[in-house]
1. Using the calculated result 35 for relative contact order in percent (Cα under 8 Å, 6 or more apart), pick out the matching structure from 1, 2.
2. Compute percent of Cα pairs over 18 Å apart for each of 1, 2 and report the one that scores greatest.
3. Using helix-only ellipticity at 222 nm (-39500 (n - 2.57) for each DSSP H run of 4 or more, over all residues; to 500) as the calculated read-out, with -8500 as its value, let me know the right label among 1, 2.
4. Taking FRET efficiency 1/(1 + (r/R0)^6) of positions 46 and 62 (r between Cβ atoms, R0 = 30 Å, to 0.05) for each of 1, 2, which is largest?
5. When distance in nm of label points 7 Å out along Cα→Cβ at positions 6 and 54 is calculated, the result is 3.8; to which of the structures 1, 2 does this value belong?
Structure 1
Amino acid sequence: MSTKFPVLTAREIITVIRKHGFEFDHQTGSHAVYLHADGRRTTIPIHGKRDIGKGLLRQIMRDTELTVEDFR
């Protein structure tokens, strides 16, 4: 099992978290907030086709309680 983080855009991350039950709540500027029915919440910055950095991806994974494998 590799711990290397995948390189993803905001759109790809949103696709993954929506498959795991997260729904769009609101957007402030370029930051979209997604909520899960059980109370989990995360913010995804949407900056065109730019890749999300590994530190931010790690934070999104903590917020959503998803693993690296979920994002592959």
Structure 2
Amino acid sequence: MRTVKLSSKNQLVLPKEAREAMCVKGGDELLVVVKGETAIVMPKPKDYVSALYGKGKGLYPKDYLKKEHRS
């Protein structure tokens, strides 16, 4: 785990390992999600549909949607 220092202009530099792991380069946009005192930094998806496709798989029991459509 590496630490980074916030500059006087409120900027920070992501370590090379983090940039490579996220496949980002200078000029790319990042999303920052804040949950309480924790901040999560991730690359902004180029296509949200592709990024979210399949993420809900397994959340609902089998045939749930069929029952909902019938009601």
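Where a number appears in this text, it was derived from the coordinates with a stated rule and is not lab data. All values reported here derive from a predicted model rather than from experimental measurement. Cβ atoms are built from the backbone, for glycine too; each structure is taken alone.
1. It was calculated from structure 1.
2. Largest calculated value belongs to 2.
3. Computed on structure 1.
4. Structure 1 comes out on top.
5. Going label by label, the one that fits is 2.
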